[in-house]
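Dropping the structures in below, format is structure tokens.
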Structure 1
Amino acid sequence: MSATIIDGKEVSSKLLCKLKPDVKRLDPKLVVVQVGEDAASTSYIKQKIKSCEVVAMRNEHRHLNKDTSIEELMKCIEELNNNDDVSGFIVQLPLPEHLSASVPQIIRAINPAKDVDGFCAYNLGKMFLSTEFEHLPPATPSGVISLLEYYKIDIKGKNVTVIGHSNTVGKPLSTMLLNRNATVTTCHEFTDDLPSHTKSADILCTAVGKPGLITADMVKEGAVVIDIGITRTEDGLKGDTDFDSIKEKASFITPVPGGVGPMTVASLIQNCVMAKKRQVE
């Protein structure tokens, strides 16, 4: 029997629809800051703006020159921090090479109350406490949790393997799963014998960006497979998993594209609404 395909487009559409009344009542505004002409970033930003339009949320795309200095970018961040009309904003990553080393400094400069990417230390630290403090969690992990909840996939007590330990996806996702009482194993590029960890997973989440990393022989029969990785190849967008073979073995699986990606965008919109709620309160 083939796996149930987890439809991120359907779930994200329902989440956005659910947010519409709050958007109308609160009138939040999202600002996306882009530096340079990275093609993938431009595509992602279009998706974010389109989702804003779906829920009738005010939005602004600030597109800065690729040669923008760190001083100019920090000035832009300060202005957005102090603008009461801006509910939340993000600085789209990756940044041009001359700014890439300054990413921690840039994230630190964003007002935690407007940090709708959920990357700053304050929001990450709150997330570690419990589910009740996940006010502005990173959008991709939040989207994964929403998918599992929508499909009524139990997390409590399950063996979960997360592949990838980035600050934006792997680490926060592992924490959010722990908050929901899963038994979590976090793997990464230095993990010895990766298959020994993946084969024991009731839920397998991979966020590496390496096409075909996970093959069917590495997956437990009936496992839930959440493919977060996405790589642009000559044959189109590819995830971390060998989708066609694994879907004959798993119970649930996300496609790439159309799985976690739409949920990341919807979760960002949800964070902007939450940010405005907390500002009003």
Structure 2
Amino acid sequence: MKIGRFKESKKETFGFVKDGQVATREEIMYATGVPLPFSIKDFLFDGWYEEIKKKSPQLSYNEKLSKYTILAPISNPPKIICLAFNYTDHAKEQKTNPPEEPVIVMKPRTTLTGTNSEICSPFFVEKLDYEVELALVIGKTCKNIDESQSMEAIFGYMIFNDVSARGIQFQDKQFTRAKGFDTFAPCGPWITTADEVPNPQNLKMTTKVNGELRQNSSTSKMFLKIPSIVSKLSKVMTLEKGDIISTGTPQGVVMNNPNLEFLKNGDKIEMEIEKLGKLENTIKFLD
């Protein structure tokens, strides 16, 4: 199923998406008689989703998705973990080798924003770049799991744009400040549950900037595969329900690519990953 967070006027809700229509929390409660929590995080990970899933044939999708502002699917994940240089084609493009162990950066949750929103960059940011990535949403708290258990820990998947200020990245020689600005992690447009993505390791992924194709690759080109990523990270830190793990980007970013231009004010970014939908955002440089 596809599960998202939505806002109409000042009212926030969540629900299921199907063919451009929405079954909201309120409609789900009416159809099933099950009282649901206000928090999507509680709904997803505290047993409510599994109960409603059994009753899903009773649901009607009566609201048009277009009437809502689509928010980041999870607003307050415990952690946002992003991998660097995890695609063979991207590593080759950057004249490096993919690391045998996950090289990670943590983004603050204030970076999160949804589709159709603005990526707001301060005026002093130079060399603003995009990175289309497959993000995993962890559904079970786990520690020290092996690869055979890793896929069971994943609740679902979404698109993630690991926006990066390359000028700051080059200056700092590390990634946190360059990737940590508010709105520098558009994601969504919703969470697609793992049962709808039987092979997440073979999904087509693209990025377009103002209609120009910039990234055109596949999740098959990950160096560390998804089970290995989850297992290795769980041996460093406890993975918690709602954690977001973004698994790296393929070739086609602007960094070290003299044929491409960094993002400018008003640029429109469209990212697609097979089975997961489309993430669309516009760049806005703040005065």
Structure 3
Amino acid sequence: MTEDIIDDGGSTPPPPSHSVACLAWRSGEVSASVRSVPEESAIAFTFNGTTHAVMMATPADLEDFAVGFALTEGLIEAPAEITSLEIVSMPLGIELRTWLLEGRAKTYAARRRSMAGPTGCGLCGIESLEEAARPAPVVSNASRFNSEAIVEAMASLSAGQKLNRETRAVHAAGFWVPARGLICVREDVGRQNALDKLIGALARGGEAAAHGIVLLTSRVSIELIQKAARLGAPVIAAVSVPTAAGVRLAEVCGITLVAIARGRDFEVFTHHQRIIDRAQHHVA
């Protein structure tokens, strides 16, 4: 951002979790208890005074969320195209008020004028079914990772999941680099939101994704592949199963998709050449 202006509008967002009372039934006995649960707030994204999308999300790492969302929606190519960002808390939710450079603002205004109206596609900021399946950038770098890197990367993720250890109810997206380890983790009740936050954090920190692995605690659906491709990540590793559409898009855009990564076991669905065994790694 050319000007990193963060203004909370005179109030602060709610905390990311709350303690709530409950009755706990265990082994046939009931007792009063307290459970930590994640917060879920309405987050409105506005660009140059126009509301673009509203979604439910965890009210944490909101600067990263705003930048990552703008990047993955194709509204900007770099954080420097944002001139200011305001975080404004209101009784009904939070507004992330983003202001774009003049050239980007004109492009965004033209895009808004072309929108025919709201649709039921289930993805934010899209105008048609064709836009829901829009092509993703091709990731063509030749980075390779030995099989132990996948195991080590996934094992490291839990250490960064502070909110999930507290609530057991949120997703995480992390970024792992050989010789450096886990360098960033973001959490949210929404898996797409967690990845947007991660992408925003990496972009704001000037971190290139070309030689690392994106880690996910969810299934891998098409929108997560689209976002990772915008980031330029060569490998995604996830704990759950990918969707068929996610596999197809990963194949097309050159991403190595590793899934069902649990303990020492995992499955590689696309672009297998990037994952090699330890012996091959030493020869290379």
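No lab work stands behind these numbers, since they all come straight from the coordinates. Source: prediction; values computed, not measured. Cβ atoms are built from the backbone, for glycine too; each structure is taken alone.
Here are the numbers for the structure shown:
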| quantity | calculated |
| --- | --- |
| Which of 1, 2, 3 yields 60, 57, 35 [Cα extents along the principal axes in Å, calculated] | 3 |
| Structure (1, 2, 3) behind the derived value -12500 of helix-only ellipticity at 222 nm (-39500 (n - 2.57) for each DSSP H run of 4 or more, over all residues; to 500) | 1 |
| Structures 1, 2, 3, by distance in nm of label points 7 Å out along Cα→Cβ at positions 92 and 180: label with the highest value | 3 |
